[in-house]
Structure I
Amino acid sequence: MDLDHRTLRYIVTVAEEGNISRAAQKLHLSQPSLSHCILKQERTLGTTLFDRTRQPLRLTYAGERYVMAAREILSVRDHLEKEMEDIVKQRKGRVVVGATRTHSAYFLPRVIPRFKALYPDVEVALAEEIISSLESLLITDRAEIALLVTPAQNEQIFCEHLYNENLLLCLPEGHPLAESFGKSGVDLARLREEPFILYQKGMRVRKISDALFAHAGIQPRVELESQSAETIFNLVSVGMGCAILPASIVQYLSRVSRMPSFTVGRPPLSFSFAFAWKRNSYLSWAAQEFMRITRETLHEGIYAELI
């Protein structure tokens, strides 16, 4: 059996992509070369790893077992490389941080320059995904650490609390209920006829929003859905509807366009963000330093006005 790390990584990549052509592009290989590598390994094993009658490609049972073991082998190898790199290079290296596009846009630009000022020879790579996909990046070692909403959904993920964030109801400027909500608090039931701009289904803030609507006994009129907090904010600012957004985004973007916003829930509803990584994995010194500097940025108040 060929346990060369390249062969293992090639087959894992094909399994993740479900398509040899896309996997070849990602691996910077020609499609024939990648196909030959897979066929050679299958001949060595005496069994097929992929069911080629389906698109996207699916793993056979043997393929599932192979890929599971290959990921473990590659993980051990990657962790060993990181540890040796830390010992030999000291202040050189690379850290891959998983984050939502929102964190990449509004939070990490306050952290990364501070980190790079201390460690100019360390590469910071961002792996941007929606929250529900970030755990997969950690499990498959495509990111070393990630910013997640807790609790984690996978027991293989370890989380270390970072900060809590409130959710705000946002109304278009001049909305007739703004003054009333400002005095007596938010009653979502009074917005049952109002159009809403919401996060797409499956996203964590959307799940919380749907729970709030259900508790208020209303079915919101969903005018539009988006993955982008900035898109939602801008649509509210031009009067297209109401929204529920994280406080940090509202407070940051309100510097450009102000709108009435109110905490929801009593006590105010919030959700918790944490740094997360795969349990029992080796954390490089670069990842540990990135987390330390992030915490310092929060504690020193550089991001405090946003949460």
Structure II
Amino acid sequence: MTETAVLRQRTPQRPGEPAPPGPKGVLGGLLRTARPRQWVKNVLVVAAPAAAGELFSVPALSRLALVFVLFTACASAVYLVNDARDADADRAHPVKRHRPVAAGQVPVPLAYAVGGLLGVLAPLVAAWLCPPSVAGLLAAYLAMQLAYCVTLKHVLVVDLAVVTTGFLMRAMIGGLALGIPLSRWFLITTGFGALFMVAAKRYSEAVQMAGRAGATRALLTEYTTGYLRFVWQLAAGVAVLGYCLWAMEEGGVPHTSVLPWRQLSMVAFVLAVLRYAVFADRGTAGEPEDVVLRDRALALIGLVWVAMYALAVANW
């Protein structure tokens, strides 16, 4: 070993200088950038098949599992491209600077490359193994989300519409994959339910970051808490109305079940919305999955609703 090599080995790392990431560190950083915690949102792909009672068959479950993976790949592609694009800005943020791309754990070109690869492969696999409408919806989702990363997230009101549409696409794609007609009431309830949670999240951010809202999301400085409160209240009302009309319409079909479970499920649905609204009103409705999992009462109401709807679908 040369003297120069020995000196390099003994030279201490400069304070604050990040260590070069190894292969495992890069892979772990890519996984973190893909936001595994957010993948739970993609469970919405089973919404339409579950509502139609066509969920419990091996072919349906296999197709839905594939669609879940493909949608997750598309969402991960968007996260990777977004973090690569915002790396410089994230380094100046007290929290976002710890993201793998901003922290230097994942090189920016690699994040772009992996994101682009996932974004190309997912629609191609969908076009090969799924109906054409599934591939088309995935491509539309990617285009919309990339446009959101570049410019739409800075456009007032449009940002709310884009995030809401992303949730609605998740709920639609399962029905498209299995060839299930999508009820207009299903679309209204799902769309406005998603808008309710998105607006409640923005409202909570605005309340918690009052006076320094631009530190986390620049567009928050353009919204007022009064406007965001109006949006989530309006959306909650329309979602409840849509669900009730949906349940009453479907409940009009002759059935042999012991109780009208579909109509009774309206009670659980309304209670769930009212319970979620408590956190929205307090300004603590951040991530929807965190609200549901941390509040036992809301989780219990959700389980009751699932049980009632399952009994209605099974016609028990």
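Here, each number is a calculation from the coordinates, and none is a lab measurement. Keep in mind the model is a prediction, meaning the values are calculated, not measured. Cβ atoms are built from the backbone, for glycine too; each structure is taken alone.
Here mean count of other Cβ atoms within 10 Å over residues 118-125 was derived from just one of the structures I, II, and that gives 13.8; the source is I.
Given a value of 20 for relative contact order in percent (Cα under 8 Å, 6 or more apart), point me to the structure among I, II it was derived from. This figure was derived from I.
In this comparison of I, II, the computed figure 0.30 for FRET efficiency 1/(1 + (r/R0)^6) of positions 38 and 134 (r between Cβ atoms, R0 = 25 Å, to 0.05) is attributed to I.
Quick one: helix-only ellipticity at 222 nm (-39500 (n - 2.57) for each DSSP H run of 4 or more, over all residues; to 500) came out at -14000 when computed from one of I, II, so which one is it? The read-out comes from structure I.
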